[in-house]
1. For structures I, II, which has the highest computed value of mean count of other Cβ atoms within 10 Å over residues 23-30?
2. A value of 1.13 was computed for Cα Rg over 2.2 N^0.38 Å, for residues 79-150 alone; which of I, II is the source structure?
3. Of structures I, II, which gives 16 when relative contact order in percent (Cα under 8 Å, 6 or more apart) is computed from the coordinates?
4. Looking at structures I, II, which one was helix-only ellipticity at 222 nm (-39500 (n - 2.57) for each DSSP H run of 4 or more, over all residues; to 500) calculated from, given that it came out as -9000?
Structure I
Amino acid sequence: MSREVLISAASRLHFGMFSFGHVDQRQFGGVGVMVNRPRVELTVSEGTTLRVSGPLAQRVTNLIGHLGREWGLPSPPACQVNVKCAPPPHTGLGVGTQLDLAVAAGLRHFLGQPQLSPIELAGSTGRGGRSSIGTHGFVYGGLLVDTGKLADEPLGTLESRHPVPSTWRIVLIRTSEQPGPSGMPETTAFKRLAPVPPAVTDELWKITRHELLPALHKSDLAKFGEAVYQFGLLAGGCFAEVQNGPFASQPIQKLVDAIRARGVAGTGQSSWGSTVFAFTADQNEAEALSHTLTTEEGIDSGSITIAEPNNDGATVT
């Protein structure tokens with residue numbers, strides 16, 4: 001019987017960073033959460049040579065070549081890698097990180113090699129240059145608090161990880177086909193930004209420790225949602241120089257305001273966008289919000305996804 005390894009990874013929402021622009025101290029970090037949809041799924045199975053198929057196949061092929069060099073493999077692994085599904089990259093869901101880590105974890109399993117820690121995964125794939133939410137989230141799931149990293153550290157430090165109530169649902173709305181900045185454009189954008197004032201960083205930590213996390217532990221969605229919104233608004237303001245405000249576009253600002261006007265406090269922009277998220281109490285509330293957005297705000301239903309929280313990380317079977 002031929003052997004096949006299936007890897008399934010969640011998506012990452014990022015509420016904002018604690019700090020940046022301070023190369024002599026800990027920077028980046030932030031708060032984020034893993035959600036079960038949309039997912040990255042791929043298989044690794046036996047083959048006579050390396051063959052890659054499916055979405056983002058060239059990216060995966062290049063990554064496997066890089067991993068082979070990192071791991072000291074004498075030749076490319078003889079296997080078939082099929083990317084069964086992968087969301088469009090650069091939409092605020094951390095797709096690149098999840099795909100790269102899924103490939104690395106799947107190959108390790110297929111080759112019978114020990115699984116890697118988050119730091120080792122980041123080192124092998126070259127991920128985690130700024131935020132570590134997606135890397136730690138790939139392994140652990142849940143809501144994660146990243147303290148940031150020093151210049152000589154390979155990955156930001158995970159301060160804490162917290163399960164999200166399983167009944168909660170997160171409505172995801174993709175607002176644009178235009179991808180967010182990545183690679184050199186993202187690096188250039190950060191160079192244009194002024195350093196985050198220490199007072200802003202202190203306020204973001206205060207919101208996290210005294211409002212967001214206590215509300216999460218009590219399953220108090222209203223207070224949690226308000227804390228998430230205020231965190232994103234303050235963190236997003238630090239990007240105003242390149243976004244012209246706390247959000248990436250006027251349509252995103254309008255959509256966030258419309259969602260809050262309908263009594264859903266926990267909404268915001270994930271990373272650079274274009275994904276907007278909204279936390280609801282259960283499936284019924286999520287479906288009601290989705291219906292309202294399509295009928296009253298003109299959002300295409302195909303741009304809306306209802307996700308559950310992912311509290312377990314990726315699976316490799």
Structure II
Amino acid sequence: MKDIIVIGEVCEDIIMHDPGAVEVMGAKIWARDIVSTIGGSASIAATAFAHLGEKVKLYSSIGDDSQGKMLYEMIEKFGTDLRFLRVLKGKRTTRSMIISQGAEKNFLGCSPMLPIEIPDISSLDNTKLIHIAGFMLYPELWTDEAFLYYEEAKRRGIPIAVDGQRPHNDEINPFELAPLERMIGLSDVYFAAQKEVKQFTDSTDVNEIGKMLINMGAKNVVLKQGAEGCVVFGQNGEIHKIDSYKVDVYDSIGSGDLFGASFAYGMINSFTIKDCARFASVFTALSLLEYEEYKKYPEKEAVMKIVGL
């Protein structure tokens with residue numbers, strides 16, 4: 001069984017659910033809950049892949065603090081291979097703070113991200129997918145060394161899934177910050193959220209944006225539109241609008257990462273791109289229900305039944 005390699009961020013998410021939801025002495029003062037849980041695009045994608053039955057190697061970094069230990073233990077429970085998750089001595093694990101109110105989330109801030117390393121070329125020997133979780137967030141992913149790795153993967157026929165993610169600064173043009181067009185050209189599937197595409201172009205036409213990204217060389221492009229679903233573009237000209245699967249959302253944090261991982265899962269298991277999106281829509285939605293410690297992912301068989309695959 002070949003591996004999936006996931007590269008990107010691991011962090012602790014500190015989430016306040018529904019501030020002012022609980023009444024105390026006649027006034028709504030307390031939050032519904034505050035949790036400290038798995039965060040970061042790479043850890044969410046890696047745990048989703050592992051839950052779906054894939055062998056996953058996670059390449060990222062954590063600090064040698066209590067938060068790092070907590071995350072390590074949580075992620076390991078999913079069966080993720082953590083031999084390549086570096087524990088950096090004397091460093092504090094990245095933390096982010098978020099307020100969640102159902103489908104709405106307000107990102108308050110993040111502590112400094114820890115450096116990551118690009119896998120060695122030898123890691124490709126038993127690999128069936130490279131999933132880059134948050135390309136725009138790490139300069140290490142833009143280096144010549146990194147592109148040699150991606151290009152060797154392409155030469156070997158290993159598909160690359162890329163979730164770009166936007167910098168948290170609306171004034172930054174991604175194409176000026178990093179070699180984004182070069183990365184898009186190597187992607188078997190490129191994921192972009194609705195807010196990200198606004199940084200690409202002044203156009204608000206979804207079809208125009210999707211075709212622009214396809215023309216940069218991506219085999220497939222998925223424009224994630226949150227509660228509205230997604231639009232999928234194939235290199236052969238096919239376009240599919242997929243509605244979101246409706247649930248009572250507890251929190252939507254990590255929904256884009258879950259969608260990307262479950263779509264890529266379908267891709268490496270020979271789903272059509274339309275069925276990849278349908279599977280991802282249901283898997284993601286069912287992962288957004290109420291939890292206590294960390295998200296509860298649905299079983300693959302339940303998702304397949306709903307989708308009709």
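A short reminder: the numbers here are calculations on the coordinates, not readings from a lab. What you see is a predicted model, and the numbers here were worked out from it, not measured in a lab. Cβ atoms are built from the backbone, for glycine too; each structure is taken alone.
1. By mean count of other Cβ atoms within 10 Å over residues 23-30, the leading structure of I, II is I.
2. It must be structure I, since only it matches.
3. Matching structure: II.
4. II
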